[in-house]
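No value in this document is a laboratory result; all are computed from the given coordinates. As the structure is a prediction and not an experimental result, all values here were calculated from the model. Cβ atoms are built from the backbone, for glycine too; each structure is taken alone.
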Structure 1
Amino acid sequence: MVSRPAPASAALPPMAAGDAPPGFDAFGRAVLEDVRDAVFLQDAEGVLRWANPAGRTLTGDTEPKLHPVAETSGHVEVQGHRHPARVRALPGGWHSWTVPSLAESSTARPHVGDFLAEAGPRLASARGRHGTARVIAELAASALAETAFVLLPTTRGRWEWWSCERPSAHGHGRIRRLPAQVAPVLAATFGVTGPPRPSPVPAAEVATLPSIVADRFAGHADVTVVSLGPSASAGVTGALLLGRRTDPEFGTEQARAVVEFAKASGTALANAQRYARQEEATRGLETTLRPADPPELDGARFETWYEPAAGVLTVGGDFYDVLPHDDGSAFLVLGDICGKGAEAAALTGRVRHALTALAMVERDGRTLLRLLNELLIAGGSSRFATLVLGTATPTDEGVDLTLASGGHPAPLIVRHAGGVEEVTVPGTLVGISPQARFAEARVRLGPGDLCLLYTDGITEARNRHNPSELFGDDRLRAVLTAAAGQPAREVVRRLRQAVRDWLGNSAHDDIAVLAVECAD
């Protein structure tokens, strides 16, 4: 909602017949003419178009300014005095601004609780340190002061600042920190660890501030500073500078309004900083857990599709790895940890690291699965895994694959000449029983053939129109059959498109695909 001045020819010109909100007829105008409250109508472009007699009495010959605070409230400013107003959306993008009757507004002041109730949701919905500081300055300038500055410490002996001046002029930058001997009130505010307490800033101290700040407070009758840091241990210490040219908006309740707002703002900043630290840690964790792109291998090409289920993390319980050996072969694995989310991702990391270490000293797939099974059981995890792993060895005739499985969907061979074959590799779930048994199979890929390893996020994808209908094995085979003879990149692309078309916007489980292609 933007406020623009009325045309220069008159502060509040008469409203023409065709220049009114949709549905605003003579009857509606007559009703508003008689109400005691001041009513102003603002068009979709933010231009003030009309006021009833009470509104014209309130403004006189002065053009009012409309300042939105929230979606349903704001202020009508007349000659520097701000009158609280109710804002209502009208058809066609118009808005009505209603100010209580003059008899009420002459004695009633804005209520601190109303301001804090409006400020709370906006502080809670702000995102990040920058966004939160900007909202604090904007809210403070809407009710507590004509000019507001948020100062937060940053690196290299500087403060980062965010400002807002009525009606909505924003600023942002960095300035040097001032020592306590130059700005004692400001320095003391940054050192506060208890409840916020407003302190007047002497004009002489304001003048010592960098000009970008000092100039904004020129002509203000009062400059106050209050701490935004709830405690030193919260990791947030900041200050809010408030400058007023007129009487306090909340009268004798002004100090309480400033203190309560500072508390809420400090909590919002602490939450923003805490969230930022958690997000940084999460991104670092994801970097270590997210599968890397497969390496180049003479005679073989690898293509992948990795798409975790929606959630806080961009990693999940499905994974793949391709680790090259010195002899030109490569160890490959694709697996699925029971569950999803952070707990599944953590176990995924353990399994991948364990297999990376074991694969350095052991090539037999059945032995690797047995050792991993023992590790998971010994670790006491209640989760299990399904895996298919083995070795890809390029030869003069093609690529020889040795595959072992632990309860995983069977690998599929897509022949260049056409047809899809299943590689039968029986095996039990990994991490359930000490008596688990695993088998191994060997298969050769000729030029243009590929082997597809995949997780059940493919076959168990639910139809966007009928969630009880799964993508299933038959549709998977049909997609692969239609793509036979195409490069691995194109085969995986077609499969991805088919599954996404099937899912639409509906949620899905973790998905991982690893295709091994014999290069021509």
Structure 2
Amino acid sequence: MRFTTIAAGTAALLSFAQPALAQGPAVSEPALRAHLSFLADDLLEGRGTGQRGGELAVRYLETQAALIGLRPLPAGGYRQPVRFQGTRLLAGSAVTFDAGGKRIAPETGKGIVFGTGSGKDSVAFDAPLVFVGYGASAPEERWDDYKGQDMKGKILVMMVNDPQPTAEEPNRFAGKAYTYYGRWLYKFEEAVRRGAAGVLLIHTTPSASYPWSVPANGFSHERFHLKAGGNPVEGWLHEDTARELFAAAGHDLDKLRAQAERRDFKPVDLGIRTHVEIKSAIRPVEQFNVVGIVPGTDPKLKEQAVVYSAHWDHLGIDEGVAKDDKRDHIYNGAIDNASGSAALLAMAAAAVRQPAKRTQVFLWPAAEEQGLLGSAAYVADPVIPLARTAADLNLDSMNFVGPTKDIGVAGAERSSLYETSAAVAKQMGLRLAPAIPDLSGAYFRADHFNFAKAGVPAFNVGSAVFSGDGHFEFAHDHAASSAKMVGFKKDYHQVTDEYHADWNLAGMAQQAQFTLNLGYAVANAAEMPTWKKGEAFGQVKR
């Protein structure tokens, strides 16, 4: 979905129609830096879900919440339990294919990555392989890749992303932008709804918006599900593997891809038999969201809330690396997302000193990297009911390069948060960053999305880091700063996402200050934000 910056006349009308916005209290850059350097330190072992580093991160966050003066949860303490199941792939597991009279056995990690969401420690079966295009069933787009065919017991091969726009339909599936139908989470969920035996996604860097190393790293670690009942097998095929498989069975991958761009596409049985043998170590895991509260001051409005969120987890330690191996095996996650967690601590310390009319909830969700699991658990059991939750403002992968002349608000255009953002930006001497299509599906990849799905206006208050694009105007040495921002792509979900003491965090503090100011504008307004007319999330009953 695209958005446009507010025209000068509209901005003038907004400033005339609204009273001056009260600035939020000042965010401390030294405090932000101190929290960031600690949370990204090797001592916290990458803050892995179900690992010791994750426990250390939670202990630090709850201790800081108490020190800051945040109110605990009504039941006491700052921990909200999140219970799920951990699954780790064991040696001897394999997915192989019989195609065109020969056995194809792609190397795990290089040609294929896979696991199970079934909750079973042993899964073994044979199943046919069926190509289902994008695997999308979208009535509002008049699109159905399944055409009523029974998918029970079959392994579905799908493309990532959405059907692409055409000259005749330039805006189908939001044009060049991603929709939720393009996300791997949707595709896995749809396969479960269809009773499929599994799903394998064909990876390309342009369609996924990240390189093969991202799913390869993700599946090499323990994976987590809120509950069993997922796909018996789920994973990704490297494009080269997919091409080899299709060709062996007498199919042209590119021709089938082209057919899948048409509404009349029908699933194609590839004539390939898949052999699945998965052995997994299964364990129950209890992790924790950290939640702290700044009660509102207004007798009535304090029953409503503004939520600020930033996930504390990252990928943890690669436990497959031997202790005497000198290779770096800690995924520190300095930008993703020690930066957001640290910013929330600095913002909370400021908010405690100057409460707003509405209650402010500071939320550090667990297991975002595992599929937004912690925020899903919070939305299912919120501190203040969702019907009285005004907005969620999320921070994820923040600006480590330097101050900017504008601020990213992609996703805000779906609700009245856009107009409020414009007013707050103007007061801070900032512009809203120019509109760009959401080519990476960023709106569906962070914790705010669970709030949006539940009907709460929400977006990721962004810098160019999150999408990996350099579309912001830096205040100093724009070309070099933009290149540095774009360069983060090579560090995303890699062990090289580490803290550097020479980072200029003025931009990060600026981003945190804008988010807090926006939160105060929402928290002190007479009315709660509303979704724009026609926005699907606005039809959800909270």
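Listed values, structure above:
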quantity: Label whose coordinates, when helix-only ellipticity at 222 nm (-39500 (n - 2.57) for each DSSP H run of 4 or more, over all residues; to 500) is calculated, return -10000 (choices 1, 2); calculated: 1
quantity: Per mean projected area of the Cα convex hull in nm², the highest-valued of structures 1, 2; calculated: 1
quantity: Among 1, 2, structure where relative contact order in percent (Cα under 8 Å, 6 or more apart) as derived comes to 9; calculated: 1
quantity: Comparison of 1, 2 - label where FRET efficiency 1/(1 + (r/R0)^6) of positions 387 and 435 (r between Cβ atoms, R0 = 25 Å, to 0.05) is highest; calculated: 1
quantity: Entry that produces 15.8 once mean count of other Cβ atoms within 10 Å over residues 211-218 is calculated, selected from 1, 2; calculated: 1
quantity: Comparison of 1, 2 - label where distance in nm of label points 7 Å out along Cα→Cβ at positions 155 and 419 is highest; calculated: 1
